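Given below, in the form of structure tokens, are the structures.
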Structure P
Amino acid sequence: MFPELIDTRPLRRAVDGALGWVVTNWGSAFEAAAKPLLLLLNAIEALLVATPWWLIIIVLTGIAWLATRRWPLPMTVLISLLFLGVMELWRDAMSTTALMIAATLTAIVVSIPLGVWMSRSARVRQFFTPVLDLMQTLPSFVYLIPTVMIFGPGKIPALIATIVYAAPPLVRLTDLGLRSVDPAVMEASRAFGTNPTQRLLGVQIPLALPTILAGINQTTMMALAMVVIASMIGAGGLGYQVLQGIGRLEVSRGLFAGLGIVVLAIVFDRITQAFGRQLQARVGISEVRA
């Protein structure tokens, strides 16, 4: 046994007391600030649930066709979505998709500007790098505790936990993509008299777009990876079906719900990867022509 050098109980009590003070004095303010996230999630879920299943299948299959112009990916998407319907997982799949989309959209809004800021300042990068490391390595159950204490069980803490878990890859890849733009291209743009904003919007972001899209892909996959954990605090969806399968020892329920999560991951992963390759090809052609 490691010797007890100091008594950590006062520190533990101080941490618990500080969080309790935050919940008591700022809980309502945090709930009001998070309400737009809840409205976004509920709106996306209501839209997906109200949309006919066949229309969603047509739209996603069409997007897959536009991303590749070949039949293997659209057929994979079609079969995957039909699997969700045949196994009676459609509504839960739409709830899970809504959580994933809301988390990904919020992460995009927050992460891309932060990645841009990091790419422009070494000090900002030095500050946020350990924060991102902590967000990626800290077990998700740890930051579920304060979110549940502040908001109570429900969709808001599940969405916030998903955003915290899924955002770091997009921040890192945005920063990396912008810093990896060829210095010769940046110098040429300066020679034409562009200001920093014009260089960012007209040169850096278009050339870094494939890398940024790869970050969005990783954020989407990590958001889907959180659905089972998020279901423990009221997110619902396919993750809740997995939990029910565990609690009731129903192998079929847990297995098919787990396969449903895999199906969603395959659909969104393949589509975003296909668009990333398409953008990469376009950027490569434009660079060669330049």
Structure Q
Amino acid sequence: MLLAFIALAIHYLFSNGGWVDLLSAAPFYNPREFDLRAVLHATSFAALTYIGFDSVTTLAEDVHNPKRNVLLATVVVCLFTGIFGGMLTYLGQRFWADFRAFPEIATAFLDVVRRVGGTWLFEAMVLLLAVANLGAGLTGQVGAARLLFGMGRDNVLPKRFFAYLSPKNNTPTFNILLIGALTFAGSRGKRYDLIGELLNFGAFLGFMGVNTATVQQFYILPQKGREKSFFKDFFLPFVGFVFCLVIWMGLGKLAKIAGFVWFAVGLAYVAIRTRGFRLEPVMIDFSES
């Protein structure tokens, strides 16, 4: 269905306006509408599209040759999502440029699909999105449950609950039920924008931490058997940190408040477990991977 949308949109744009209509910089920059703050806020929300890529790594223990295949899968997911999703968004904007004219902003893409392909494509796309969201939701739930199980197994979180495996199915049943309950509770509030920003608060905070740790591990600390590279070990992680920081700063005020409260709860939990930071915190053991 997505390929049909792409083909129909390209055919319509090229037939009516040629290359001028098909290829334009307007979807990327329009001086009359450009607002940096709005772009940063929208970028932080659009980043939800990519949140799933890091869940690939949670299944490392179940993958053949994880050192190679998990890395490739993570990069391929990012590239495919970026290129394919960017093309859909670009064509949608070229086909219906005035965002103020959408009947409902939450279903804007479906409105574009109806205009491009008519009722049949609209109904097919609704079915496709329902199946895709079900699959994505199940995958995300399994990945998160697997991550919580790893944290419980290594006693980062209470082991009795989070490390429990069903004797029948050998699955972390408690974690799956917990995530399902939290997801259902969050969906009842219908503040999907706030939920998305809360996810991004933790995600981009984690991404900034990863880039900082990369500089610390590979550029600042002594290296044995390898030469330090300013470009790979410092410059690229630094650019990644700044990029994530800029997007993180574009989050809404309420999301930042709620995120900092949750961050404080986690910090207090670590303080209790380490007796006021006098002991080293328990770390996840990745040696089995």
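Worth pointing out:
- Read-out log10 I(q)/I(0) by the Debye sum over Cα atoms at q = 0.12, 0.17, 0.23, 0.25 Å⁻¹, for residues 143-238 alone, computed value -0.53, -0.74, -1.02, -1.12, structure in P, Q: P
- Read-out distance in nm of label points 7 Å out along Cα→Cβ at positions 79 and 207, computed value 1.9, structure in P, Q: Q
- Structure responsible for -22500, with helix-only ellipticity at 222 nm (-39500 (n - 2.57) for each DSSP H run of 4 or more, over all residues; to 500) calculated and labels P, Q on offer: Q
- Taking distance in nm of label points 7 Å out along Cα→Cβ at positions 199 and 247 as the criterion, the top structure among P, Q is P, with the largest value.
- Top of P, Q by mean count of other Cβ atoms within 10 Å over residues 7-14, largest first: Q
Each reported figure results from applying straightforward, stated rules to the coordinates on display, with no laboratory input. Treat the numbers as computed from the prediction; the structure is a model and nothing was measured. Cβ atoms are built from the backbone, for glycine too; each structure is taken alone.
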